[in-house]
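Asker: In structure tokens below, several structures.
Just so it is clear, none of the values below were taken in a lab; they were calculated from the coordinates. What you see is a predicted model; the values in this text were computed from it and never measured. Cβ atoms are built from the backbone, for glycine too; each structure is taken alone.
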Structure 1
């Protein structure tokens, strides 16, 4: 029997990254590249993306996964300022196209049919409509939604989180991932009853180096992780987390175990990234005197 396939869907964006040492780097951003890197050697997956250019998306083709690229005349552009301590801020200078029902009926249709789970990486509110998410959930597919997009209005300028959460759009969502600020903005904090009110069976709040909290069945379960300190660039950790959680669930893990595996997997990815930063002299420890 063929292995179950995870669909990794989201925009390919241009991240114009400003490093604390003054360097400016233009690189592929967006959920698909980070999610794909995280599970390329872990679980069968297909990347379903649009936006950017063939040249910008080239790193996706180096991962050994099936890559499906749809048409999109617009590309999101983010200016990402890294502060050297693992935190960053973003400024939106261009906004890409959302996913539409036409996309579902055309270039997405064949590969979506082979997926048993869909991981939806979001940049801004409206990347996926309620109708699109409902279509992803057809046939019993598990739908994982990153709450980053729903918390960020679709507009140019510095990112500012805003509610409310559109609960109607979540009816087909199996797992909703939120950062701490996103949880505060969209559901009022890390609260099991508030999470239950969303109608989503599992809400996971990621807490950086402290791990994550699973909110399900009216209960709160804390998952701890060995922290990775001294890293300047933690961009994409949330995208990696959600993909790894989906992979663990496909392997039979319950939400608590899947969250634990995702936390451990992201920590390992960040340790490798830290080694690279230390070798290049861009790790936070090397920038402490700036």
Structure 2
């Protein structure tokens, strides 16, 4: 490791497992935050970005598995892969519901697929340094992205204003189940990056790339949703709208997002010093979808035990 990292907080580490959740969307309205299409669609962008992005995470990490020499980290990465694959599937299943409500996301998801599969996909490189460099670049990009997924996970677990506004409970459970698992595994991507490289210059460079790409894709996604929403006659979106919703509590506060940047770029950064694993685990113990998945798993084990 080429730079000094903060010591991880051991009490924040938990064994990772994928939860085979499922959600029913027939009762979820198009504007699942009542009377607020902007907030609804700003968060809806997750359903378009995450499936392709998390499939890409899984693809890259499967390539990195052979390079891991630490057994505990390998177990964490395998758990991470299982959780990310489930996240991708759960958000993918929202898309048919959007189409049924007259909002076809295909033109935007095609652009996102191109970004992850082509621009950040595998390249025809000779074995050796060039191929390893490209793998390490992508591992570092994932570490930067995971800093923001953990930030968003922590935010949605604490976004009580969404409950007060009467946001759809099924959508909130999807977002909070996902957010809790992002908090749960928030250190894995950074630990893998540190294990394979950890270079500070690479961390800064890939953060800048990841942050710029996320901002670009997100604002493009919000604009797409608002322009194609069949119920809106005069769609409008601006940074001011985002800032106002952040102050109201229905979206992350702009100031909090900006403050997260120097924390990630600090030489002493480690994700275990961010968020609360205890809060994430507590939500997963109460989440309707996670509890149903746990009960189904226990029932399956009971059946297998009687055979």
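Asker: Taking distance in nm of label points 7 Å out along Cα→Cβ at positions 218 and 274 from the coordinates of each of 1, 2, which one would give 1.2?
Answerer: Structure of origin is 2.
Asker: Taking relative contact order in percent (Cα under 8 Å, 6 or more apart) as the criterion, which structure among 1, 2 has the greatest value?
Answerer: 2
Asker: Same structure again: For mean count of other Cβ atoms within 10 Å over residues 242-249, which structure out of 1, 2 has the highest calculated value?
Answerer: On the way: 1: 27.5; 2: 16.0.
The structure with the largest value is 1.
Asker: If helix-only ellipticity at 222 nm (-39500 (n - 2.57) for each DSSP H run of 4 or more, over all residues; to 500) is calculated from each of 1, 2, which structure is the one that comes out at -22000?
Answerer: Working through the options, I get structure 2.
Asker: Using mean count of other Cβ atoms within 10 Å over residues 10-17 for the comparison, can you identify which of 1, 2 gives the largest number? Walk me through the numbers on the way to the answer.
Answerer: On the way: 1: 23.0; 2: 13.6.
When mean count of other Cβ atoms within 10 Å over residues 10-17 is computed for each of 1, 2, structure 1 gives the biggest number.
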